[in-house]
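Listed below are the structures to be examined.
Readers should treat all values here as calculations from the given coordinates under stated rules, not as data from a laboratory. This one's a predicted model, so the numbers in the text were calculated from it and none came from an experiment. Cβ atoms are built from the backbone, for glycine too; each structure is taken alone.
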Structure I
Amino acid sequence: MPEGQQLVGGDTILGEGAFRYRVNRDWAKLPDGWSFHEVAAVGVDRNDNVFVFNRGEHPMTVFDRHGNFLRAWGEDIFSHAHGIQMAPDGTIYCTDDGDHTVRQLTPEGRVLMQLGVPGKPSPFMSGLPFNRCTHTALSPSGDLYVSDGYGNARVHKYSPDGKLLLSWGRPGSGPGEFNLPHNIVCDPDGWVYVADRESHRIQVFDGNGKFETQWNNLHRPSGLCMTFGKCPLCYVGEIGPYMSVNRQYPNIGPRVSILDGKGNVLVRLGRTEDAIGQEPGQFMSPHGIAVDSRGDIYVGEVVVSSWPSAFPDKPRPANLKSLQKLEKLPDTV
């Protein structure tokens, strides 16, 4: 049995100690004939309802915590799902890197505010919003941060009513520079954490973009989620190696890592040997992460996009799984 993985009563168990999880890959009960295609992001509301932002025909599908289907929407709104942020007031911020927009919506899908002009990207690496923006984060005071993204190397800060306040970042690998700012979160004190994916780090800033520190020992951090409370935890989805020279390297992902508020690794979830795949305990591309009130982790993966990089010589299966739930187990000594 690979390190960090157990079989208990036929279930796959990941983690150790206070961080043990049962893998549930068949949690979401989609209507007959529906498919996520691939899941870019996941959000959980105050009632533990789960919003799955995906690239199928029904971009936003909503479930209760048991996986029962509640509703779907967004068919006439979104171009290419990428990021989701659940706001304390119950609204939802969705980042669409396909049409270069950020939208604030009600839980039923009514658009309240839109940043960016659909189909009108800013010039490549101009620093102006947006060119394939990736994700959003809300500060405790309600300011909105946007990581921007694939066609920029920038973070933008907006007021709650959508006024651009400031921007920071440029291409590079130094402090405050970015090589694909792929995800972003805020902690309860207002610090801003940016998953600088292709520089293999998370950079930490104050609320006005002043560089404070960086967390290393990560491999292509992609998904990002931070819990609120006295001792927040940071959940990081790390993508594995895709280059031909290191594609089969063990112990560098894909995986989900749980870090404390200082960036120290508490546990890593996922098989260390033959990590990339679709078997229980494996990941392919953990792109979006959310955690509910019980500590269960929801992991969305862009499996269709990642398959050619992970398995360039294998035909893609027809029914790839792109969402799994890691159910928190009671603490053990």
Structure II
Amino acid sequence: MTLAPTLRHLPAAMALGLTLAGLAAHSAHAEYPDRPIRLVVPAPPGDGSDQLARNVGKAMGDALGQTLVVENKPGAGGSIASDIVAKASPDGYTVLLGNASSHAVTPGLYSKLPYNSAKDFAAVTLLASAPNVLVINPSLPAKNIAEFIAYARANPGKLNVGSGGNGSLSHLSAILFNSMAGTDIPHVPYKGAAPAVTAVMGGEISALMINIPTVSQQIQAGKLRALAVSSQERSPVLPDVPTLNESGLKGYNTEAWFGLFVPANTPAPVIAKLQAAAATALKNEAVLTNIRNMGAVPKDLNGTAFADFVKTEAAKYGAIIKKADVRID
């Protein structure tokens, strides 16, 4: 007697079960992306990387039909942010805005990282690159790189070069300069770019290798003299300033760069969608304006080509770090 109602309602129950199972299967195979995406940034709010992430992220979100939520995780040369992404599910919902520091410099500086930067990520797209500029206090007699090198050789101990900190890209750029120029200009680290700029303007240090936007106003005002930029090609922000490469240091090339990474084993179709969205973002005028205001140049290097670029960069900075015996830990 008590079984009759159960049996009577069994077809309806089975139908409901099949419907729920179908919905679950559809959800499990929903087309990517069907929810917001985390964009992890190894920089604090307001930093150039953060601004780039927010501008590119907004345009990519419009292209994907989902929001890219910026999550700032600064510190330890980008390793904190990188660790979060390396250990995330490889489903395309956690993306890293990596850079030259996080993927080319940090692996050589830190003897123990909680992830493998070469194996735990899939390279998605290079977004932009930006050179450093070598600036000096205007009281120095040098007007170009040749004169600066000649002065340094003729006056040992009179010059020094600052940076935004030990192991920073500006520090490694200065090491490479000494190596290629045959000079021995001592390095003076500061806790960030701002105090280093103040120091070179005040004559506390003689020279500084730093990213262009940090000193562009001081250069224009004549408070600093720009001798050369560190990229292979001249910067559109400082078109009259030659490169170190064309100033006698053949092959010199150090640049800050910014690109997207996802956890290794992220499905190829997901990566392809992120690449397409990034390509669309790099055609957005607001994004391009932001990149130019950073003193950077937009790039569009995808997949294997970007991965090969990162390997080359890591090998280059790894060699500089090893030769100079630079260590953070």
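Match the computed value 4.5 of distance in nm of label points 7 Å out along Cα→Cβ at positions 162 and 314 to one of the structures I, II, and report its label.
Label of the source structure: I.
Mean count of other Cβ atoms within 10 Å over residues 34-41 was computed and gave 23.4; which structure, I, II, did it come from?
Working through the options, I get structure I.
Out of I, II, which has the highest value for distance in nm of label points 7 Å out along Cα→Cβ at positions 178 and 266?
Checked I, II; max of distance in nm of label points 7 Å out along Cα→Cβ at positions 178 and 266 sits with II.
Upon calculation of helix-only ellipticity at 222 nm (-39500 (n - 2.57) for each DSSP H run of 4 or more, over all residues; to 500) from the atomic coordinates, which of the structures I, II produces -500?
Computing helix-only ellipticity at 222 nm (-39500 (n - 2.57) for each DSSP H run of 4 or more, over all residues; to 500) on every structure in I, II gives -500 only for I.
Assign the value 26, calculated as relative contact order in percent (Cα under 8 Å, 6 or more apart), to the correct structure from I, II.
II
Matching task: 28, 23, 20 is the computed value of semi-axes √(5λ) of the Cα gyration tensor in Å. Pick the structure from I, II.
I
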